[in-house]
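A.B. asks: Structures for review follow.
Bear in mind that the values in this text are calculations on the coordinates, not laboratory data. Predicted model, so just to flag it, every value in this text is computed and none were measured. Cβ atoms are built from the backbone, for glycine too; each structure is taken alone.
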Structure P
Amino acid sequence: MNQRWFTSSSLAFWARALLRTARVNEDALDPLPSEAKLALAWSAPPVRGPLSIVLQLDRRLARIVTRTHEPMLGQMRLAWWRDVLGKPVSERPRGDVVLDAIGKHWNGREAALIAMVDGWEVLMTADPLDPPAIASFGKQRSAFFGALVEGHLMPVERDAMTAAAYRWALADAASRVSDAAEREALIAAGVAISCSGARLPKALRGLAVLDALSKRALRCGGRPLMEGRGAPFVAMKAAILLK
């Protein structure tokens, strides 16, 4: 991964400039991966909308990181998202289907989405991708799951949720990186997360699906989460057992 090029102040300046000149795209939804579609299908209606749009944002940020060859440009694009998510909904640009939906489904909970932006920036700028960087990426990328659940969780439920979300963040990244050493580091961090056996809250049945697939993918050496005939069965078993 690449070193950080911009200071916080210069990033803020260029992010504001980009915000003034950016042309939003009304048809910017990305095709979600199969495991995300399964997670959404098993999610309760109150969770499905927010989860769908946050996974769309995750794909946007992943695309910035994986397709940007100039670190400065990538940081500018991530800073644009950080900047607009920090503004009130009324002050954001209109017309981008993802940003507009965030205003509908995530108003008041944007801190978790800004953490996701920060996590992707860690992955882009870390050199090397060492354990502290991996831990920061996993924690921040997956922070939104905690914001999906309204009300209070039992401590064991919160711990299970945090571990499952973190494992998904690393397993998915491991399946997509091209550098073998980075893949191995992500796998090692993912399998090191202890499985307490505590059940996730039923509202996060979609996360249970992602977690089961993530464990399987990590055991298989960082393979894609839906690779192989057994993946749909693993996903269905995880969802049914949580009912």
Structure Q
Amino acid sequence: MKTTSILGFATTCLALVATLAFALPGAAAEAPGKIKVLLVTGDDVQPAHNWHAVSQAIRETLTTSGKFDVRVCEDAGVLDSAATLGRYDLVFLHMYNAKTPTLSAGAKENLASYVKDGKGLVISHLSSASFKEWEEFPKLCGRYWVMGKSGHGPRAVFKAHISNKDHPITQGLADFEADDELYAKLLGDAPITVLVAADSDWSKQTEALAFTVAYGQGRVFHETFGHDAKAIQNPSVQKLIQRGCEWAATGKVQ
């Protein structure tokens, strides 16, 4: 008698599950997937920039938001494969090729086409100084670091101001204090939308620290924060990076 009751109960439960599954045919399909991010790192100016520690801080910043699935690759040669790039919604470039070779011609074409065709790109800190011989790269970056011309004062605490309160990335964000290098005198004249800026004691100018660039059908988010892991772990910087990555990948922030 007990066995029969248990079997009957189990059958009823299975029937109920099946009924709910048919009643909500789109439930599983409507669950949003995570944004797939390829974080390219592996080289930088050392010992000034500990790229390994910073890349891990960036990865943690993204994964802890619950919105991103991040693969870290310490070899920019991954960009040689257009098929591999196609699996990702966003490329996050966190490297300066100080010792490693520049990108191959194929990798350059792949990355440019990836963004031009509608995917997202993030440029972080000194990454804009990379690939000096690639004439198209400054257009992707919007503004770019040039050795001997760009610079910064001593690392310090400074006030970062939200310059555009209506953009999806910065909507609802407040001015904040950053403990970082304040990058200054980046070059370039491509149209950009400045999101965050700060007054530099070194350049005596107001410098754009986070901005967006339109490139073909794609979106570029460029942020200059991130001298070290501590700078990235600032909650306001983390929020900015999370929202910037989401916007670059999807065109919106939810």
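A.B. asks: To test your reading of the models, identify which of P, Q gives 19 for relative contact order in percent (Cα under 8 Å, 6 or more apart) when calculated. Kindly include the intermediate steps, with their values, before the conclusion.
C.D. replies: Working: P: 22; Q: 19.
The read-out comes from structure Q.
A.B. asks: Can you spot which of P, Q the value -21000 was calculated from, given it is helix-only ellipticity at 222 nm (-39500 (n - 2.57) for each DSSP H run of 4 or more, over all residues; to 500)? It would help to have the intermediate numbers written out before the result.
C.D. replies: Working: P: -21000; Q: -9000.
Source structure for this number: P.
A.B. asks: Using distance in nm of label points 7 Å out along Cα→Cβ at positions 153 and 217, single out the structure from P, Q with the greatest value.
C.D. replies: Between P, Q, the highest calculated value is found for Q.
A.B. asks: log10 I(q)/I(0) by the Debye sum over Cα atoms at q = 0.08, 0.10, 0.15 Å⁻¹ was computed and gave -0.29, -0.46, -1.06; which structure, P, Q, did it come from? The partial results should precede the final answer.
C.D. replies: On the way: P: -0.29, -0.46, -1.06; Q: -0.36, -0.50, -1.01.
The read-out was computed on structure P.
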